[in-house]
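J.: Listed after this line are the structures, all set down as structure tokens.
Where a number appears in this text, it was derived from the coordinates with a stated rule and is not lab data. Treat the numbers as computed from the prediction; the structure is a model and nothing was measured. Cβ atoms are built from the backbone, for glycine too; each structure is taken alone.
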Structure P
């Protein structure tokens, strides 16, 4: 009877229940529960399994370059990171409010790590997230315009609750990329959030975008109701290298 029940659980894709029921049988703990407790245990196991699989699926879909955690952020006084502010951002209310997060600082200070850590936390909270290197995203969308898949790609981006644009401003935008950025930011205005990391201070983004009229439009939408982290201090990569030598 138990074997048949386990088979049926698998067939119905009740993997959490299957694992919990099988473990209870193998450890002889089925008699330790009342019927109500046993059912509650099975339901809880199934809920946990589905939640964990959903979270992992969302993390995989985000395509982060590496794993990062808010708990592992280093709060060195020289880095200019406010712990309470970071805890607040990790709660992801800024996504619910359709606010943006702008992270600036010199190379190696941990901009991408913080953006990724918050992105991971957003996935855990159930938000759809996608991570992009900004230069590669522009190249991808330029190719999409050429092969006719542009609207499909833009629709995919619009469905995300949070987009992460990493390493923005490595080079000034040409007219093509300027218009793509304008469309991306316009589509998300009041409907979704972005995290932007850049080596260039926010006030220098006008020059990077180029066209004054378009720059004003983009920056008004991007900066309005935005949260900012301005990292300082020396390169974290260099610090880690010194410590391991």
Structure Q
């Protein structure tokens, strides 16, 4: 979930200046936790959350400023960025297990209440949001709501963070200076740091439902694998 205001984008020079230990710490902080536990019901908060079945994405543009092409481009490029991720665009909303709503700010609260949580009384936080419904067998479905009409940087930031979190690393942490999974940074693209985290998560050795204690012995190998996928 995003609660920031983005004014500028941060480009690769800063985003690439980190140590292996920082990536491992970021993996642990984002994968084993949930930013708002009450909004990720059934998500096995302290266990690995990932898709093991194909991710079938439906993009529902409801904004006057049509960002459909941008979101579709980001989504369809993800399998080339994340090894082990199977993803394609759904043919119908019913087929989808990951729905992305692009809305105007005026419709954000209503969309979250009516389409995602089905609770007209809930207090909707942030400026964009994702809900992940997960079991120990894997993520069952994700729903992201992205605001389109509050500036390009905010839209892109929300798009990247919420869609990536919908794939499993649902937690934010203020110590992650190189990541979109930190509302204090201004990244509005899929950083190398975050690509490493997602490739560690989608390594076939990492199973949904695993605890941090179970994953810890393999994190060094996971990172080396991710670095081979991502490159320099």
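J.: When mean count of other Cβ atoms within 10 Å over residues 72-79 is compared over structures P, Q, which one is greatest? Write out the running numbers ahead of the final one.
T.: Working: P: 12.4; Q: 15.2.
Once mean count of other Cβ atoms within 10 Å over residues 72-79 is worked out for each structure, Q has the highest.
J.: If you don't mind, there's one more thing I want to ask. So if we calculate relative contact order in percent (Cα under 8 Å, 6 or more apart) for every structure here (P, Q), which label has the highest result? Before the final figure, lay out each step's value.
T.: Numbers: P: 25; Q: 30.
Checked P, Q; max of relative contact order in percent (Cα under 8 Å, 6 or more apart) sits with Q.
J.: Right, next: Have a look at P, Q and say which one yields 0.90 for FRET efficiency 1/(1 + (r/R0)^6) of positions 24 and 56 (r between Cβ atoms, R0 = 35 Å, to 0.05), as calculated.
T.: The structure behind it is P.
J.: Still on this structure, I have one more. Given that mean count of other Cβ atoms within 10 Å over residues 120-127, derived from a single structure, equals 13.6, which label among P, Q identifies that structure?
T.: Q
J.: Next question. Quick check: -9500 is what I get for helix-only ellipticity at 222 nm (-39500 (n - 2.57) for each DSSP H run of 4 or more, over all residues; to 500), calculated from one of P, Q. Which structure matches? Don't skip to the end; give the middle numbers.
T.: Values: P: -17500; Q: -9500.
Derived from Q, not from the others.
J.: Which of P, Q yields 1.11 for Rg/Rh (Cα atoms, Kirkwood Rh), as computed? Walk me through the numbers on the way to the answer.
T.: Details: P: 1.11; Q: 0.93.
Only structure P yields this read-out.
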